[in-house]
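These notes open a run of structures that come right after.
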Structure 1
Amino acid sequence: MKLTKKQQKEIFARLPELCYSVLNTTNEIIIVKRGETGYYRTDYAPAKDRKAAEEWCDLLNERLGVTKSQRKGMEVGSMFGFDVYGINPDYYDFCNSAQEVIKEVIEETKNKQN
């Protein structure tokens, strides 16, 4: 779904100017810039595995004040353009909250059965 110019402007206001991400194929730390498709390479050496790359990326973004939901929105924009609904960090906040609720319900159900 394409965003209207008004929607895009409102969402852009909630996205960082840039964030760090992980290149799936090589575990390299990359930079994604708001409003630009593609990515920029960094001087950081590729991590030994995906988990290490994600941890390093999370630390770098935390220092910038970038949330995981903002990062996801930026990643979608860098791949599919910044005029799609997937750039909205609220979507990922909702999904994460829903997943947490589902986990709690499953855990409560298990506890009741025991």
Structure 2
Amino acid sequence: QWSLIRSKLARQFDIKVEKEELLENFKDRVRNYFGGGGMGNMPDMEGLITNTAQRLMEDEKQREQAFEEILADKLYHAIVEVVSVEPDQLPLEAFEAEVAKAREAVQAKQAALSGGEEEE
């Protein structure tokens, strides 16, 4: 279900993950593996980093993981731009009442999904 929500949000905010972004993500991983960003100053090191990153991109599992990380980051930043969060201070009793109400709603939904059968 989260996949459907994430896909809809990505379309709504017109968020795409490009191949170049994946490559940069893998290059950053390689740099971090070898000890940080100062490696780019070494001769021929950037070529090694790029080649290693391209080889890593061939692994479908790693590519999907990087894609998901980039997409989640982009979605987070897009949502933060349009959602305003204002803290609401509740007395403890009011908070506990809200929690109880939410629990009852979840239990009712679970009961409806299980056909009204109650577990004992």
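Since every read-out is calculated from the coordinates, none of them should be taken as a lab result. Keep in mind it's a predicted model, so treat the numbers as computed, not measured. Cβ atoms are built from the backbone, for glycine too; each structure is taken alone.
With distance in nm of label points 7 Å out along Cα→Cβ at positions 50 and 90 coming out at 5.5, pick the structure among 1, 2 it was computed from. This figure was derived from 2. Among candidates 1, 2, the computation of helix-only ellipticity at 222 nm (-39500 (n - 2.57) for each DSSP H run of 4 or more, over all residues; to 500) that gave -23500 used structure 2. Ranked by mean projected area of the Cα convex hull in nm², structures 1, 2 are led by 2, which has the greatest value.
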